[in-house]
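These are the structures, in structure tokens.
Here, each number is a calculation from the coordinates, and none is a lab measurement. Remember, predicted model here, so these are calculated numbers, not experimental data. Cβ atoms are built from the backbone, for glycine too; each structure is taken alone.
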Structure I
Amino acid sequence: MSLKKLGYSLLALASFVAGLVLISIQKNFIILNFNTTKLANHQTQTQTNFTKKNITLWFWQNEQWHSEQTIILWGQDSANNLTSLVQNWLALATEEQIIKNKINLQAALVSKNEQTAYLSFGNTLFNKNLSTYQKLLIIESLLKTIRTNQTGIQEIQFLVQHQIMQDSQLDFANPWPITGFLKN
């Protein structure tokens with residue numbers, strides 16, 4: 001057997017074995033397990049730091065403030081807590097028809113000093129036919145909900161699809177103070 005034929009035979013055999021190994025991995029006949037204990041330990045630690053917390057969700061309806069209590073998981077991460085809080089408020093506002101369209105929260109971020117929160121929604125919170133007063137009350141409801149439940153945050157920057165929220169009647173160029181502008 002010539003050296004050239006031997007090389008081709010070895011190459012064919014190696015290709016066959018490599019293909020067999022790849023198919024075995026794909027079909028889970030061979031399972032590769034790399035050292036992931038650090039990640040698993042981190043996930044276990046963060047999961048145990050959650051507690052159940054009673055939260056109050058606020059909304060304005062029929063010329064008065066209404067509140068609803070619910071329980072959420074509350075942890076050490078302010079951004080996760082804020083996400084859960086705002087998502088619950090959005091669900092309530094949709095259910096009570098304060099917000100007519102289904103709005104999703106794309107992201108909730110908190111600055112390093114935990115003073116400023118950035119809320120990015122999929123769409124604007126308002127219908128076009130709402131008055132300035134109605135829009136203001138929607139924002140005030142969300143601010144009151146966050147103020148009541150989330151300590152430390154001093155201002156909220158409202159975004160739509162990660163851009164500053166645009167409205168012809170209300171100015172969102174700067175963050176809104178968590179205290180709002182209405183006397184409650």
Structure II
Amino acid sequence: MSPEPLRTTTFMLTRADALAYEQASARFTPLGVLALVLWLGLCGAGAWLVPADWAGPLPGWSFSVLVSLLVAIGYVLVLLGVALRQYWRARRRLPRPVELTVTEHADRLEIIGPGLSQALPFSGIREALRTGTHLFLVSDTDVVILPRAAFAEEGAIDALAARIAGQPASPPVDAGRAGA
């Protein structure tokens with residue numbers, strides 16, 4: 001272990017960062033997909049409860065539009081429910097903004113914040129989720145949220161993710177030359 005840190009970064013972690021994690025880590029389970037399909041089918045079946053003088057003839061165009069409209073409303077309600085759940089989880093995860101200091105070493109991260117002092121070895125990280133704006137490090141006990149904007153050097157977060165994965169850092173891609 002090298003006693004000299006590779007980089008020390010201090011940043012404010014906000015609820016928007018926690019919300020970004022909740023959105024990035026959201027996955028549908030097979031049971032969730034089944035529940036969504038059944039809910040949308042139930043919403044579409046609700047068209048049968050509408051009187052025929054409002055819905056039009058059953059095999060007609062207006063009835064098909066009504067079914068489509070009710071399924072779309074049901075889907076929007078599901079999206080609103082998912083968004084509210086993600087917001088509540090983010091609010092519970094991070095009730096107020098905190099200032100964190102992350103010190104990178106060759107084999108671990110040291111995280112210091114209000115009421116928090118933790119060393120996270122790279123071997124203790126189960127999953128590293130990389131998005132365009134964040135790097136999320138999921139361990140057995142918690143998640144470490146690292147905003148890309150907190151790192152001054154371009155490609156620093158990608159180099160950290162590569163070191164965690166045990167791979168050599170890939171060179172940064174120039175967006176202007178990517179299509180050439």
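So if we calculate distance in nm of label points 7 Å out along Cα→Cβ at positions 121 and 153 for every structure here (I, II), which label has the highest result?
On the way: I: 1.3; II: 2.5.
That would be structure II.
Suppose semi-axes √(5λ) of the Cα gyration tensor in Å, for residues 89-136 alone works out to 20, 16, 10; of I, II, which structure was it derived from? Intermediate values should be presented prior to the final figure.
Values: I: 23, 13, 10; II: 20, 16, 10.
Label of the source structure: II.
Just checking, which of I, II has the largest value of relative contact order in percent (Cα under 8 Å, 6 or more apart)?
Answer by largest value of relative contact order in percent (Cα under 8 Å, 6 or more apart): II.
When log10 I(q)/I(0) by the Debye sum over Cα atoms at q = 0.10, 0.15, 0.17, 0.20 Å⁻¹ is calculated, the result is -0.53, -0.89, -1.08, -1.40; to which of the structures I, II does this value belong?
Numbers: I: -0.53, -0.89, -1.08, -1.40; II: -0.58, -0.92, -1.07, -1.33.
This value belongs to structure I.
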